[in-house]
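What follows draws every value from the coordinates through simple rules; no lab data is involved. Note that the structure is a prediction, hence the values are computed from the model and not measured. Cβ atoms are built from the backbone, for glycine too; each structure is taken alone.
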Structure I
Amino acid sequence: MPTKVLIVDDSLLIRNIFEEILSSDSSIQVVGTAVDAYDAREKIKSLNPDVITLDVEMPRMDGITFLEKIMTLRPMPVVMVSTLTQKGANTTIKALELGAIDYVPKPVNNQTKGSLQILRKELIEKVKVAANANVRTFNKKESGVIEIPTGKSFSKNLIAIGSSTGGVEALKEVLTKLPENMPPIVVVQHMPEKFTKSFAARIDNLCSLNVQEAEDGQVIKPGNVYIAHGGCHFRIKQKGLEIACDLGGTDKITGHCPSVDALFDTVAKIVGKRALGVMLTGMGKDGATGMLNIKKAGGFNLGQDESSCVVYGMPKEAKQIGAVDFEVSLSKMSEAIIKNICN
């Protein structure tokens, strides 16, 4: 059975472009289009799509408000359509927090043939991934911060986290539960350049920890989270007696830039047995080899379990090659991190 898709956008041009792109794949069936949230609501009821593509900016009810209603009342896979601007980045981060599976850039009037081909590949791939994703019901309830047990010392002095599809929501859940007196945390989340700064700022507002986009040469300190800058690799390096952020390189490693493998490889070399690796939800296999290197260096690794992943790709790949020491659900990940960094 083909994946049934409903396209929701107030622009006739965008609706036509998306319908043409998606209909070109035999495994996808566009069952309808909608001009706004109210039209979409009725068509979701009558057409029962497997996936919807949802524009962020629409008349009468914006895409974010409608997405929250969907994820609260009738959770289903949603791929957001967003402009790659600072405003679009902020809105898209919010959408991913609410449970949207992924996002694609809104086509522009001067779209080149090459960029249209990239959009075609990305849209089809992300709709297919969304159709098979594990959709989580949106829940506004926030969990409290977990305290580090009194009298415990740290056996690990760096935590390295990798994530991709579903990672915005997963990272928010993990990081907001961690206390301010943690070892430093370094993170690669697959995300474009304009999005990572907005994401770091958003999580920083919700966390006890200080969360920031990593800067080249910045010394890594306890109580801080450093998120990879979109569009370039994030590694760590020795800086005298300290460890610092090392940013640079735009070549794709394991299909991505920034790459989890690039970060994990340097964590294995520089921190070794004092490192804790964490693999969260994501499509593909980026980070699996790097995580195995952390384990070979004497470090310890946690992987998110299949039932709590939006996409059980990256944790599965790491598990299959023997890199994961222990799997844990997303709701218990923060607790597991604390348990495994303490003596």
Structure II
Amino acid sequence: MHILVTGGTGFIGGAVTRHLLSRGDQVTILARSAGKAAAAAALGARVALGDVRDPASVALAAARCEIVIHAAGVPRPASWRIFRLVHVQGTRNVIAAARAGGARRVVHVASQAVIFSGVDLLDMQESDRYPTRFIDPYSATKAEGEQAALSENGRGGLEVTSIRPAVVWGRGDTTVLPIMARLARSPMGIPMCGDGKNFEATTHIENLVQAIVLAIAAPAAPGRAYLIGDAFRVGWKEFLARQVEAADVRPRFTRIPKSLALPAAWMLDNAATMLALPVSLARFGLWNSMTSRIITSTRARDELGYLPRIGFAEGIADLHAWVQEIGGAAALMRGAGRGIVMQSPATISRSADASHR
């Protein structure tokens, strides 16, 4: 099967690419630089240089692909303009290119953030409505991008489904873990509002890969969105502490009064918005740290056959092993392992088995 993966040098797209290559698929990744894509090319992926914001390069990459997995996104602070260009216009470009290139299905990778507005979500369901008002550009544009994708389902024979992971973690995390490790080592430590006992919905990267692969062929998937979570529940503070420990960094937290944190986060984000600068996502992070989210993934289980295989202890052990493989905490915080990390065939096979057993 010929599959295009956008965001193929990132955390999620890279893991998907490795799995698809390990099972024998022909994989093309859309990458903005040849350097970041070198490891994927060494594993056997075809590299198409381009950007989801550029319709022409997306069209060339998608030509003659049967499946498109759209995992490109902006996981870090950016301006509203960049968030919209990537999450909304980029998604439209990918859908148009998939249809023109003859693909039969697009699996769009969204986020649980599409239904997050800063309140507890103790029984998250796909039937939950999008908020009328979002608190940050990441959530707002991910929601708009998902709606744009799903609205195209069935047009010109193209099938579209959307996968909504929670906080993605595990081997290859060059997004959240390095930031948390740096904060833990800083004089302040990881800032925290509240006692940290609120539940955090999580999605181990191998569980997410399993869901994405299942969505490629599931008959019920077209036109549907699926919340994808792990099978365990964990508190926000424990979740971060155990990951930081896995990176060989002592977890340190600093309690910040809500009366100070809320106005500071509001000012940071709004000042950036008014000046068209990168938004720090301070409000998003703050309200995530003070509220609970619980996902049961019932629809994914019933319609995709999704059963999360990686538990918390196993995932933490594998995360520690990966940090050691790339050179330890110092290498992680320098950005080592960005993009697709070269892995031994044994490691790739283990990942593939975890998605099918």
Structure III
Amino acid sequence: MAASEHEVIADIRRRVGPAGATTLVGVGDDAAVLEPATGLELLTCDAFVEGVHFRRDFATLREIGSKCMVANVSDIAAMGGFPTKAVVSLCVPSGVTREEIMDLYGGILEAGRLHGVEIVGGDVVGSREGIVVSVAVLGAVDRDRVVRRSGAVVGDAVLVTGELGASEAGLRALAAGLRDDPEVREAKRRHLAPVPRIREAQAFLEVATPRAMIDVSDGLASEVRHIAEESGVGVALFSERIPVASAAAVIAGRLGLDATDVALGSGEEFELVVSIPPSETRRTIEHVLAVTGTRVTQIGEVVERSRGCTLIAGDGTSRPLPRLGYEHLKGGGEGEGDGRR
């Protein structure tokens, strides 16, 4: 059945439930009223556009909603904080039913509750084209635990959590209609249901001095360049140390792609790239694995700015770090089938 704005808002209020302890006024008024947090507050937002960030023939509406929330939660984690509150705005075309909107919102709510986020407001409006989801998330962080992109110094070790490439491989598998086997299923899962590294970020802070940190939303190569540019340094990555997910390697082989390039350009991984003093590397890798079960790999080092960003092969030869990963406003996107966001 067709949805009306007031019916959808009423459904959302029921799904959200009563306001939390630090929310004096939640969903249903002109603005939320919140108790000030102790320490500092973080604020991030992202917009997700059908045909650019997601396709309904690749993912369920619940999966799409969950991923929209996860992307914002990951940004909070990458700054050293915990997500707390969110506002969500939906733009939906007239053909989308009330039930479909609730599926989409259900995914947003489910991911929010899983990661400690209370939805305190938002909006629902019409769209002349596809679905658009806009999420803004508030987070809390202690003043002495904020980690930015701009603190890397020459000599730092560059680490990354988890494995890379599976999200890109999953998207390419969906686009190519690859036969569903264990590798394809794993890659699709990584693309459709990514996990933010909230606990891992805190584990870094427990035993190390993270000088710069960023989440992998647009691709490892792109994020490394962000750290280098903001910190005024160069970064050397060792190609043989980049942890390529096994599913990504298999699918890259089937599609005639270079597995390392897939890992370097794979967006929506939401792994963390961190620079820390080299003396802290071993204990940090061991601690994060012990408390979270997540593998951490040293993939490079911070070098002088004059050296730029390079990729060093196993034989010691180097080349400029490829400009892989998705960049908005330059075209492409999921809807155009190029396998990037």
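If distance in nm of label points 7 Å out along Cα→Cβ at positions 39 and 247 comes out at 1.5 when worked out from the coordinates, which of I, II, III was used?
Working: I: 4.2; II: 1.5; III: 3.2.
Matching structure: II.
Between I, II, III, which one scores greatest on distance in nm of label points 7 Å out along Cα→Cβ at positions 207 and 239?
The structure with the largest value is III.
Given that distance in nm of label points 7 Å out along Cα→Cβ at positions 223 and 263, derived from a single structure, equals 1.4, which label among I, II, III identifies that structure?
Label of the source structure: III.
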